[in-house]
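J.: Read through the structures below before going on.
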Structure 1
Amino acid sequence: MNEEKTVKLGDILYADIENNDYLNELYKNILYNYAIQTMHITHIKQARGINVKDALRFADILSKSTHPENADKHKIWAQEIITLLMALYPDNKLVAYYAGSVLTSNGNFLGLDIVKSPFQELDAMDRLYSMFSDIYLTVPADRSKRFFQAQKEVYDHLSDECFSYSAPTSMGKSFVMRMFIKAQIVSGIKMNFALIVPTKALINEVKSEIIKKDLAGLLEQYQYHVISAASDMALEIHPDHNFILVMTPERLLYLMSDKKDFRLDYLFVDEAHKMTGRNSRAPFYYSVVDELRRKDNRPHFVFASPNIPNPEVYLKLISSGQYDDQNATASTYSPVAQFKFLINLKTEQVSIYNDHLKTQEYICRIKNLDGTIVPLMWHFDKADEERAPQMIAYFSSKDNAITAARKFESCRSKLNDKELDTLAADVRKLVHNQYFLADLLEKGIAYHIGYLPTSIRQRIEKLFKEGKITVMFCTSTLVEGVNLPADDLFV
């Protein structure tokens, strides 16, 4: 007797959708129109014709992908199409409505809060599913927030003895860790947690997030202290309290050597890929993990890394065969859409990169680049009269970053902002009265390099987040250590 094989509609629909010629042509034209708008040359270049309704239907279909391997890829593509269309047609009600559908299907509740879409599910089952998703993805420790689906999958595994996961930087890997810690604390559990971060700069950011946001007003109530150094007096004064350690691997190793009886219940290793990189910190990571795994009362181990296909490899540091793929997960979904422009500084040509076709398309030529990106940044800075875009420019050396910052300032006047002027005055007093960073700050410009005093760097970061500083020139000190919002990133 012949058995008929059942084929689902989704299997047919999504099997080869990324190779659909019409979809790719639509996306190519949308990307081109976005590029000429972003480069502010719509008065020179004519926009291409787009069937917006067809593009919206494709985005809606992609957002509901059930493909076993490419679902994340399809959902990201749907999000990109919606993001581009919202930029091109900000007042189009149909685009806004479909944006709600796409972001709901993607479980991107943070995006939904931003776009304020009027979308509502028409079908009763869809409404029930949406309500279920809303409840299911609610952050237990903060019911006003929602996880992404990928975050929720990770969160549910953090109580495992050992777990390793990878995801794009924008997925919020450390946020999941912090929410897990908060949930344990507010439930009355008495434990000690350690978060290993790769740089000293990141210590300040994570510590601030925990103290000022995650656990504001709760630390004293539940007798917890956030510690970033083994010499912190709280370890001596309150030995009966519990601790959240935010440290580099070197600092944690020193604390473990100095206080051998200190019990650690959870070790979270953020940026775990640093363990296998060619850097001076890798041996310290290994030493921390190796020493803790040998203890009789060893802690739970959690490894987080960006965009690697085999996060289970770190489980071998704990045991060669005890843990398998069930203790690891890799997600490629990102809630953030990014679009890449390629600038040839020699020919002065600008192209837009198509991530799906792996091609680039010529957009325009920016004259007088002079071999640097500064004139291009001037172009962006002057184009929008209502709002200066927030830009970060990365350079491989501090000298190049400073030189570019000083060159850029010639297009700016002083802003006469009280906070900027106060910070500039403090730079002159704390660093040097002739230090030219002060002049830059008065114009809403800064550079972020290693030898600046920590207090100055933190205030620069704060004012950038608040939009007072709109242009930042940096080295790896910023790129590896601090998360900042920006419209444009120049590398």
Structure 2
Amino acid sequence: MNVLFVTLDQFRGDSYSAVGHPLVRTPILDRIAAEGVRLSRHYSQAAPCSPGRAAIYTGTYQMNNRVVANGTPLRSDLENMAIVARRAGFDPTLFGYTDQGIDPNRASGDDDPRLESYDGILPGFSIGLYLPESQAGWIHELRARGFQVPSGWAPALRGEAERPAEISLSAFLTTRFLEWLGMQESGWFAHLSYLRPHPPYVAAGEFSKMYEPADVALPISPSEPEKRHSIHEIALGLPGVSAPTNLDDLRRIKAQYFGMISEVDSQLGRVVRAIEDRGEWGETLVVVTSDHGEQLGDHGLLEKLGFFPQSYHVIGLWRDPRSGDAGRVVERFTENIDLLPSLAQAMGEQPPVQCDGRTLQTLFADPDCDWRNSAHYEWDFRNFFLNRVTSRWPMDRTLSRQNLAVSLNDSTAYVQFGDGTFRCFDLAADPTWRTEVTDDGVVLRAAQEQLLWRQEHMDRKLTDMLLSPGRPGRWPSELLTS
């Protein structure tokens, strides 16, 4: 078996044609969905990139892995996707980035340069192509081709519309993967970590003209000021996060975002054709997801933040040619933390004990199994308050209160803020998250559900072990069977 694990950065779960989007065209993603399982209510567990990816790679909620921002180190005692793949006999190889900072306890000293950036590589991955935040390798190639490219990843990406799509950032990554693939025997594991459709909102080449702004639907408007939470008000005032009020500008942003999606879909087409040409498409497990979503103007916001589902509902595709699940659509709530234990099982390994997620194969085999009835995600916004802390831990708990957790089910969305406030939205009456529940009993049940979720998913790495005479550190199941 081969494993192709694809992340498309900042990909909203409603923005491809397989889910019925009226404008966006994504034939390759549609094909993968048709040949596998489409997870229709699939959620990221955190934003922005580092927190979202920490959940994917370790199978843990933010409340357990504690990667709360771009720059928070990932603890070295947590197993990850690459380590599990190595245990299964693969050489997992990265193309792109993982955005996981080194655990300071594993640094070579205070002057270790890896302590200066979160732009690190997840332990366990071999490097096929490393694209740091600077995108230096791609920019170097563009300059070698004679293009005048400014320094910095954002200015370089803003010029994509003026350059052919064949030399886009996504094309550069794809070409390096195909070169590597040509030198591999069967039994490979590749992680393709594409930046697009991450901003800046400029698609490459002809894809920048693929969608007319006039054809783009307008976003969900913000609720009335008196109904907003303070963190929503703060976000609306942040540059680069507050959506433009000019509707033409907003439509242009959305049209470019959709163009980026179609462009990266076309690059996945190159990947699929190459695997087919090798005769391996029938032996390749394909997983596609995103680290988080994109507000895209909904509720007056851009980027990924806050508590609204647009920042967390992401694409979820699982294509295992051995399963016979072609064309299946799963309507139950699935989460990015499910991917690591599911991949472990697919590779013949036990899921790490740390995993908060569940194996998707269990759900595929029995749609009525004991499964979650809610999706959960978290957002930590302590970065907004770093300059307000006047004393040190443990007396000052200011930063530990700057977070929120969301529990989302069929009819209700409950948001608990670390400062003790909450919001509870009536999704049955208004799926746009602008109408709050007025029944105190419903609010109480939603709050209790979230509390039970936290109790059920507290860190369990050592808690299920028993130290006993002659059997130190054995699991209860081993004690019962030995």
Structure 3
Amino acid sequence: MFYITSPIPYTNSTPHLGHLLEAVFVDTITRFYTRSQTDSVFLSMGVDQHGLKIYEQAQTNGIEPQEFVDHLADNYIKLWEQFEIRYDEFVKTSSPRHRVVAQVVWNKLAKSGHIYKKAYEGLYCKGCEDFYAPSQLTEDKKCPIHNTKPIQMNEENYFFQLSKFSQQIQEFLGSGTIHPSYIAKEQLNFVQEGLQDISISREKSRLPWGVPVPGDDTQVMYVWFEALINYFTAIVNPETIDALVEFPYQLDLHIEQLWKDIQDAMPINVMYISKEIAKFHLVIFIGILKALDLPLPQRALAHGLINDKEGIKFSKSLGNGVSPQEMVELFGVDGTRFLILHEINIDGDTNFNWDNMIESYNSHLANNIGNLVMRVTTLVSKNFDGLIDLESLEEGYKLYDFAQCYNYLDQLNPRKSLDYLLEGARKGNEYLESTKPWSLIKEGDKEKAQKILTQLAVLLKDLSEIISIFMPATGQSIHQIITADVIEKAQPLFCQSGKNRKISPRFL
């Protein structure tokens, strides 16, 4: 199995553009590997539904936490459906299934001696659901991410022996597995400063909303610890968990099968995360995997933040964010998918600018790909009764080879792949302008004009196959148009009539 994971959004609010970036990216990579791999490809997604922040928000809204998180989870599921995100498993961390897997993992770590209990005092940020050392805070003693003062927590918790695996974690961070490399270096510096064991539970009296710690009804699991377990929950056969619940007298037998399910599916081949959660995935999760004697991820990719055009991080309180639906209203689903993959920097942070997005949409989609489809189909329909034989193209007469697009996708770089694809469309438009088949037709040389249009039609057919990985509906439309028995003049692919009134006049 080829296993791809996506970070699970924290369901304390509606989906934002960063969540959509993650979903579109892993969907694109999954579509590519599904097409190119002999092994079955498995994508896990989900939502993170526990923690103090969610519990307090549910109380503020006067509803039960389960009702609160289920409603928010539906927003993500509907958005993924709208964007044709094809996942194999969607894990809700408040589900009975995840609770079973998290408790089995806990017991396995405890039996191996990697979990112990002690009193602890520290500075806790509710926004991050994480402890901070004083040296990690800003000059005014605030969380560097949420700009709020952490609260002092003093309680007895269970701890995971993360420090025991410091050397193995450092080896992983230095292995070249992680991109971009500066993320690995940041985490390596953090570990080399002295890795501490981490608290992995909270007192139930303080936080009643979480997965119960097995054998101790006074504690619930720390939200980040059990959230990472979602990558195991996703790959356990549901029948295995059902058997665990239904036949408790055969507990050992079914736990053995649960571990076999996990071992058979590991390692994670591609782990996609945000740089904000790099510590949890590239340090803590690696320690958990080593403690469980499971293989480490083969490749990890961490994306940066999306800021406003002034470089200020998107924030609900500042009101400077962009919602997925704002993008859809202007560019449509496939246009939004393209802009997310092409205009959001995968190596660092991105300053979001509407003007840049509109310019990219116009230049790359409307005036390049859309223009080529329109012109070729118009010429074929008008002058050859819509009849063209794609199979008649002689070997060696293809205008462009899109193979490099697939190589860039294998390097987890959709942006470069799209650039190469767009260059193919530009080559097609340039060839159309230089050969002028409409002039050849007027001069009576229809045979030569037909050969030129056949070359261009084959280019569009090849383009449709690769673009369907990034923009499924667009790829399908171009393929249907160009392979039809009778080619008709295409309707504009990237025009949404009145909804696009903000788009540049040269597009309209």
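J.: Kindly point out which one of 1, 2, 3 the value 205 was derived from, the read-out being volume of the Cα convex hull per residue in Å³, for residues 178-457 alone. Kindly include the intermediate steps, with their values, before the conclusion.
T.: Numbers: 1: 205; 2: 191; 3: 231.
Only structure 1 yields this read-out.
J.: 1, 2, 3: which one has mean count of other Cβ atoms within 10 Å over residues 34-41, as calculated, at 18.1?
T.: Working: 1: 18.1; 2: 20.6; 3: 12.8.
Working through the options, I get structure 1.
J.: Given a value of 6.0 for distance in nm of label points 7 Å out along Cα→Cβ at positions 242 and 466, calculated from one of 1, 2, 3, which structure does it belong to?
T.: Working: 1: 3.5; 2: 6.0; 3: 4.4.
Corresponding structure: 2.
J.: Separate question: Work out the source of 0.00 here, i.e. which of 1, 2, 3 gives that when FRET efficiency 1/(1 + (r/R0)^6) of positions 58 and 394 (r between Cβ atoms, R0 = 35 Å, to 0.05) is computed.
T.: Working: 1: 0.55; 2: 0.85; 3: 0.00.
Source structure: 3.
J.: Which structure, out of 1, 2, 3, was mean count of other Cβ atoms within 10 Å over residues 106-113 derived from, given a value of 20.2?
T.: The value was obtained from structure 1.
J.: One of 1, 2, 3 was used to compute Cα Rg over 2.2 N^0.38 Å, and the answer was 1.12. Which one was it?
T.: The value was obtained from structure 3.
J.: With helix-only ellipticity at 222 nm (-39500 (n - 2.57) for each DSSP H run of 4 or more, over all residues; to 500) coming out at -12000, pick the structure among 1, 2, 3 it was computed from.
T.: 1
Here, each number is a calculation from the coordinates, and none is a lab measurement. Nothing here was measured: the structure is a model prediction, and the numbers come from that model. Cβ atoms are built from the backbone, for glycine too; each structure is taken alone.
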